[in-house]
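Colleague: What follows is a group of structures, each given as structure tokens.
Nothing in this text is a laboratory measurement; each read-out follows from the coordinates by a stated rule. Just so we're clear, the structure is a prediction, and the values are computed from it rather than from any experiment. Cβ atoms are built from the backbone, for glycine too; each structure is taken alone.
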Structure P
Amino acid sequence: MRLKIGLNLTKNYSINFNEVKRLKKSIKFIIIHFTGMKSESEAIDKLCDSTSKVSAHYFIKNNGSLLQMVPDLYEAWHAGKSSWKNFKSLNKNSIGIEINNPGHDHGYKNFKNSQIKTLKKILKYLITKYRINSENVLGHSDIAPNRKKDPGEKFPWRELSKNRLCIWHKLNEKKLMSLRNQKITLKEEDLFIKNLHKIGYSRKRKSRYFIIKAFQRRFRQNLINGKIDEECFLISKNIIKS
């Protein structure tokens, strides 16, 4: 099958999905994952294995080839226990894209150019087809920060934002660096947490450390320490304004 966006799509269906068809208008999010497994074939097998109880709608191979594992209008099992803004259990309202990458447990690697090229095309297609807001293109760690790290700090969010496929801040990176590790007031810390909630992150106090790390993994990728500083605070303010 060839999509209008110039991508060849191979069907490699998983049996792990909910059989009740959902409405097109219920699809509001795209969640990006890495596979986190040693090999590509192992990852594909797991996503199609009935005992694993996991799946995704799309899978991007190392060479950039695109597999469809679950049709868009069926609920795949990729998000798990999750939340964003007022939404919970995001499987119901999202399309999941798995990108082959060994992840943090098996030698996390930079994503391949061929993979990102394919991702940009499928994102553009899905965003247009389902009228998805670019702020609703998220990572698994955004919606499940206490459990997940994917797609991780090597994922090129900033690059995708240049094509309006996700959000990113509009601040000067060099100026931001000068504010790194600079302490902020308690009032600013409180405002930072409120900004995270406005962006969409969970309000659970017990998960706050992991939520901050998820924010950093997404928007301040070269230092993920779970600590709030002036750099993080200004990034959060800018994202809210944007």
Structure Q
Amino acid sequence: MTDYRNVPVTVIGASRGLGRLIAEDFHRKGAKVLVVARGKPGLEALAKDLPGVATLALDASLPDAPEKVFKVQLPQVLVLAGGAVPPCMPLPEMEWDDFSANWNADTRMSFNFLKAALKKPLPAGAAVLTVTSGAMLNGSPISGGYAGAKKMQHFLSGYAQKEAGRAKLDLRFLTLSPARLIPVTDVGQRGVASYAAYNGVSIADFITNLGPPLTLQMAADAAFKVLEDAPPGGNFAVSPDGVAALA
């Protein structure tokens, strides 16, 4: 097991959901954790719960976000878990701004930080884990451009690994996709309620039809497994059955 004591770890999108749980687990392991998110209330609550964790309120999709984050801490481990809650409405009801919301948040965040990780560059041996979504595998018909935005994050991580190879940089770029909705997260709650209504079933029945639940802790444990074991350029999905490699 990797010793994370005093290792600088930065988690983008850590004020809630999976990002927060990953930050909590790194904190327990003794890492030097910096959490970054847009919402100050969530960051304040996290700082209160996790004394010693540094916080930075920042929109990670802005072009200068990496410079500001890396000025506070240059990480050995960078987790990109941030993003917008996707729109949940049928395609005919959307405007382009609804459809493109996750491209302008999630994908733009990845573009900014992966580019900066290569150009800075991050320290030798550093790892960048991008949390995507199982929606990229099967689509998400009432989530606008969400599935495509998450798939593009997957591609961007692969592009970054190729560039690291070309520049002979000792960096690992990895992705992890939760294979199904996790109802306790903001994205999961909205997705479950919206898809239940879209399909004309109760929320309870929709959750039952999903099958065995994927928990936040399963996903967080998978993140650590990938960071510890995966080769450069690895892409993975986590389901209740465990972690599986993706092409």
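Colleague: Where does the value -9500 come from, among P, Q, when helix-only ellipticity at 222 nm (-39500 (n - 2.57) for each DSSP H run of 4 or more, over all residues; to 500) is the thing being computed?
Modeller: Answer by label: P.
Colleague: Here's something else I'd like to know. Once FRET efficiency 1/(1 + (r/R0)^6) of positions 48 and 88 (r between Cβ atoms, R0 = 25 Å, to 0.05) is calculated for every structure in P, Q, which label goes with the largest value? Please list the in-between numbers first.
Modeller: Details: P: 0.40; Q: 0.20.
Answer by largest value of FRET efficiency 1/(1 + (r/R0)^6) of positions 48 and 88 (r between Cβ atoms, R0 = 25 Å, to 0.05): P.
Colleague: A value of 0.60 was derived for FRET efficiency 1/(1 + (r/R0)^6) of positions 176 and 200 (r between Cβ atoms, R0 = 35 Å, to 0.05); which structure in P, Q was it taken from? Show your work: numbers first, answer last.
Modeller: Details: P: 0.95; Q: 0.60.
Matching structure: Q.
Colleague: Right, another one. If distance in nm of label points 7 Å out along Cα→Cβ at positions 144 and 232 computes to 3.7, which of P, Q did it come from?
Modeller: Numbers: P: 2.3; Q: 3.7.
Computing distance in nm of label points 7 Å out along Cα→Cβ at positions 144 and 232 on every structure in P, Q gives 3.7 only for Q.
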